[in-house]
1. For relative contact order in percent (Cα under 8 Å, 6 or more apart), which structure out of P, Q has the highest calculated value?
2. Out of P, Q, choose the structure whose coordinates give semi-axes √(5λ) of the Cα gyration tensor in Å equal to 31, 15, 10 when calculated.
3. Using mean count of other Cβ atoms within 10 Å over residues 42-49, single out the structure from P, Q with the greatest value.
4. Using distance in nm of label points 7 Å out along Cα→Cβ at positions 50 and 74 for the comparison, can you identify which of P, Q gives the largest number?
5. Given a value of -12500 for helix-only ellipticity at 222 nm (-39500 (n - 2.57) for each DSSP H run of 4 or more, over all residues; to 500), calculated from one of P, Q, which structure does it belong to?
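Bear in mind that the values in this text are calculations on the coordinates, not laboratory data. Predicted model, so just to flag it, every value in this text is computed and none were measured. Cβ atoms are built from the backbone, for glycine too; each structure is taken alone.
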Structure P
Amino acid sequence: MLNTMAFAHSLATLSGAVYIVFYALAVVWRDAFRFLFNAQFFGADVAALLPQQLTYAGFVGTFIALIGFAWLSGFAWAWLYNRLAAS
């Protein structure tokens, strides 16, 4: 059985950390960021769709939305796993 709260917290924390790492990489080494970001989509130039400048409000808003969605997804995932594993 999975602890639903622990799973949700860990997925939200990991998602937030990956977001911060990708943002730092985009600031420090833009070419590496484009390569890694596009590699997630099998080489399609998806990074070109991102805005060139990200405002502080956009960064924080995206960060909060990402963490919130990751937490809800993690909770639902663990809850569903526990229900199906009990059957």
Structure Q
Amino acid sequence: MTNIELLDVVLENLAKLLDIYSASGFAPLRSLWIKKAHALNSHVCITTSDGITHEGTFTDIGLDGSIVLKSGEDTLKLDYGSML
């Protein structure tokens, strides 16, 4: 597969996802995302761009697309970061 063919496939899939979002909002995309989420229900470390590292169990993807992390009794919602 050439780079152009790969780009074409990516753009076709992106268009399908945008159609779903336009018709039904974020909820169906969130469901698809959760089904394929790497490390869901696993212990993770997430470092935000300000250098703060959060550790806990990656339990969910929020309705706003945030990563939901359970750490002890606390639940954190992180909008961005590098997951390790």
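1. Numbers: P: 59; Q: 20.
Between P, Q, the highest calculated value is found for P.
2. Working: P: 31, 15, 10; Q: 29, 17, 11.
Of the structures listed, the value fits P.
3. Working: P: 10.5; Q: 13.5.
Top value of mean count of other Cβ atoms within 10 Å over residues 42-49 goes to structure Q.
4. Values: P: 2.2; Q: 1.3.
Largest value of distance in nm of label points 7 Å out along Cα→Cβ at positions 50 and 74: P.
5. Working: P: -26500; Q: -12500.
The structure behind it is Q.
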